[in-house]
Structure P
Amino acid sequence: MRWLTYFILAYVMLGIQSGVSAYVPPYNGAAPNFVLLAAIFIAINAPRDAALLGCFALGVLQDLLTQQTLGVYPLAYGIVGVLVSGAQPLVHREHPVTHFSMALTGGIVVMIVLMLNGFLHPAVVQSGDLIVKVRPPIGPLIYSTLYTALLSPIVLGLLQRTRRAFAFAPGRRNRLNGLVSRA
């Protein structure tokens, strides 16, 4: 995998993510997660080790861009990378249903990790003498997951056209069952 192309993709997706979030209506507060779509693209196409490292690095970069606790997004994207790269031999990489199902699954995983972090370590707000623990609202996380899944066939379809620029290494065929192994 070409890492320079990877970092350009990460830079573009983080820029789109931060730019789109400024235009999200305040009543729902949920923006599609373009960085998650980049992580899914890397995990579908790259060899397993490079995919896991790429997903983790995308999570670190998104943590540095947001106000989340450091480590939340790397954990979530690492789990998504494990799930998606484990399903590589079983799915058709260019099919829109694959893109939708992987994005929906990945969005649910990210939503669960963010909710667990918010419930285990809630934000503390001090208002005068009163200290209030603020838990994250679930509605925007659900909307964000749905928006991401709905946009995934378009975004991942466009990214699949640029797959050659990343020079993903093809896997070797396993003689016993014909599945692709990433050794």
Structure Q
Amino acid sequence: MDEIRRLKREVIARGAITAYCKDTMRLPGGGIAFYDHVEHRGAAAIVPVRRDGRIILVHQYRNSLERETWEIPAGGLNRNPDGTIEDTKPAAIRELWEETGYETEDAELLISIYTTVAFCNEKIDIYLATDLHDPGAQHLDEDEYVEYRDFSLEELKEMIFQCKIQDSKTVAAILAYADRIREGK
């Protein structure tokens, strides 16, 4: 069977965190099709679990949805001074500190996801942090307005299945963490 193959990628527009592209594709049998593609440099997220087992989520406005959401702390990856993209683990730990004031010395990879495989390459590495230090002040960017609160795992699962949490990284992360707990890992 012939493979689908990209012949050309044309950047149509660039934004602050994404680029919108038009891909010219060769189809099996020789036909040509045009696909949309959103280029994203990736992100990192973290499931912060307090010593008492409660999980911290952030509450913030999301423009694309025109409403506030409950999510795990997360953020896009930055460029290093040499132009490379930063590693996800320190980025996840940084996002925890910025959005909640909590700090941790270490975090372990819980799950990696691609958020919308039909048209975007955004990959998010999601970490688990269980050794949290009491929070200091938040360190928000000037355009961020973030509150945070802790929940029990059962509360979060209920919120997911009642469609009160719909953010894909948060759903995947909470259910992966719940499975880990269930398996006793």
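Bear in mind these aren't lab numbers, they're just calculated from the coordinates by the rules spelled out. The structure displayed is predicted, hence computed values, not measured ones. Cβ atoms are built from the backbone, for glycine too; each structure is taken alone.
State the single structure among P, Q that was used to calculate Kirkwood radius over Cα pairs in Å, giving 18.1. Could you put the intermediate results ahead of the total?
Working: P: 17.1; Q: 18.1.
This figure was derived from Q.
When distance in nm of label points 7 Å out along Cα→Cβ at positions 33 and 73 is calculated for each of the structures P, Q, which structure yields the highest value? Each step should come with its number before you reach the end.
Numbers: P: 1.0; Q: 4.2.
Once distance in nm of label points 7 Å out along Cα→Cβ at positions 33 and 73 is tallied for P, Q, the winner is Q.
Which structure, out of P, Q, was mean count of other Cβ atoms within 10 Å over residues 9-16 derived from, given a value of 9.8? Don't skip to the answer; put the middle values down first.
Numbers: P: 16.9; Q: 9.8.
Going label by label, the one that fits is Q.
On Rg/Rh (Cα atoms, Kirkwood Rh), for residues 105-160 alone, which of the structures labelled P, Q is highest? Let's see the in-between values first.
Values: P: 1.20; Q: 1.02.
Top value of Rg/Rh (Cα atoms, Kirkwood Rh), for residues 105-160 alone goes to structure P.
Quick one: helix-only ellipticity at 222 nm (-39500 (n - 2.57) for each DSSP H run of 4 or more, over all residues; to 500) came out at -21500 when computed from one of P, Q, so which one is it?
Derived from the structure labelled P.
Match the computed value 21 of relative contact order in percent (Cα under 8 Å, 6 or more apart) to one of the structures P, Q, and report its label.
Details: P: 27; Q: 21.
Matching structure: Q.
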